[in-house]
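Where a number appears in this text, it was derived from the coordinates with a stated rule and is not lab data. Not measured: the values here are computed from a predicted model. Cβ atoms are built from the backbone, for glycine too; each structure is taken alone.
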Structure P
Amino acid sequence: MALENGARIVHRSPGRLRLRVPALRENRELALRIEERLGDLPGVRELRTSAVTGSVLLLLDEESFDEGRWTQVAEAEGLIRLAPEEPEEPAPPGPRGASVWAAWQQANTTVHRASRGVLDLRTLIPLCLVLWSIRQILLDRPLARTPWYTLLWYAFGIFTRFNPPPK
C-alpha cells in the first residue's frame with residue numbers, strides 16, 4: 001500500500017530527525033503502525049508520531065542508525081515514502097532588498113579601493129567590533145551599554161559567516 005503523499009525531512013540534528021508526513025494527520029491507525037513497525041529498527045532509540053501535527057520524531061543512536069535501510073523498510077511496509085532532500089534556495093530579494101544589497105556592494109567596492117585591496121566590509125566590520133571590544137576592556141567602562149564580550153561574539157559571528165572556509 002503506497003502512500004500518495006510522501007514524507008519530507010523538516011529538521012535534522014545529531015541524534016534527531018523529524019519528518020513531516022501529511023498522510024499521518026488525523027490518522028491514528030497509521031501512527032500506531034509506524035510506531036510498531038519502524039520504532040524497533042536498529043539505531044532507533046525512540047520513535048514518536050503525532051497524528052495531530054502529522055510528524056514523526058526519531059531519536060537515534062547515530063553509530064548504528066542506517067537511514068537508507070530505515071527508509072527502505074518504511075517504503076516496503078507502505079508506511080512512509082521519503083522524498084529526496086532538496087537544498088533550500090534562498091528567496092530572491094525584493095526591490096528593497098535588492099537596493100540595500102546594491103548599496104552594500106557599492107560601499108564594499110569603495111572600502112576595497114580606498115584600502116588598495118587590503119580590506120573589504122566582510123573584514124572591516126568584524127575588525128571594528130574587535131577594536132571596540134578591546135577599547136572597552138582597556139577603559140573598563142561600558143560604551144553605549146554594550147559589553148565587550150558581546151561585541152567580540154558579534155565580530156566572530158559576522159566574520160565566520162561572511163568568510164566561510166574554502167571548500
Structure Q
Amino acid sequence: MQTYRYDYHPLQLLAAEVHALRRSMLVLAKEVFRGTGTDGIGFNWEVHFVMRYLWDGGPHTIPQLARTHKTTRQYISEVVNRLIEKGLVELSHNPRHKRSKLVCLTDEGRAFLQSTADKGKSICERIEDEFDLQKLKNAVEVVRHVRWVLDREKWRSSETSRRRREEVVK
C-alpha cells in the first residue's frame with residue numbers, strides 16, 4: 001500500500017487511483033480491441049463508450065451524445081464520422097428535428113460491440129478469483145455515486161457553472 005507525504009482527502013486518493021486504473025484499463029482495452037479491424041479510427045475508451053451508449057440507450061443526436069459525454073459536438077462529430085467510415089454507425093432521419101440526425105448502430109456495430117463485450121468478459125472471468133465480487137460491485141456503486149455528486153457541480157462557483165453549461169450547449 002502506498003503511503004503519502006500529505007494528508008489527502010479520500011476523494012483525492014480515489015481520483016488518483018481511478019487515474020492509475022484508467023492507464024491499466026487502456027492496456028486491457030488494447031487486448032480486447034486487438035484484431036477487431038478498428039485500426040485507423042483512433043479507437044479508444046471514449047469511442048467505445050459512445051458506441052455502448054447507443055447500444056444501451058438507442059439512437060441519439062450528436063448534441064445529445066456530446067452533453068452525455070461532457071465534450072464538444074465537434075469531437076463527437078469526428079468520432080461519428082470515423083465510425084460511419086468503418087460501417088459501425090449510420091445517420092438516420094430524426095422525426096423530432098429537421099437537421100439533427102440520429103446516430104444509430106449498424107448491424108456490424110452491434111456485432112462488434114457484442115464481440116468486444118464477450119472478449120472483455122472472458123478476460124475478466126480469467127482474473128475474477130483475484131477479487132471479492134461483492135466488494136467490486138460495491139466499488140462500482142461508490143464510484144457511480146461520486147460521479148453523480150461531482151456531476152451536480154455544487155462544488156463550482158455559480159459563475160463557473162453558468163459558463164460551463166454554456167460551453168457544453170454550444
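Numbers for the structure displayed
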| quantity | calculated |
| --- | --- |
| Read-out helix-only ellipticity at 222 nm (-39500 (n - 2.57) for each DSSP H run of 4 or more, over all residues; to 500), computed value -21000, structure in P, Q | Q |
| Parent structure of the calculated result 49, 21, 15, given that semi-axes √(5λ) of the Cα gyration tensor in Å is the read-out and P, Q the choices | P |
| When distance in nm of label points 7 Å out along Cα→Cβ at positions 120 and 136 is computed for each of P, Q, the largest belongs to | P |
| At a computed 21 (relative contact order in percent (Cα under 8 Å, 6 or more apart)), which of P, Q | Q |
| Rg/Rh (Cα atoms, Kirkwood Rh), for residues 56-127 alone - structure with the largest value, from P, Q | P |
| Distance in nm of label points 7 Å out along Cα→Cβ at positions 24 and 112 derived as 2.8 - corresponding label from P, Q | Q |
| Per FRET efficiency 1/(1 + (r/R0)^6) of positions 8 and 152 (r between Cβ atoms, R0 = 41 Å, to 0.05), the highest-valued of structures P, Q | Q |
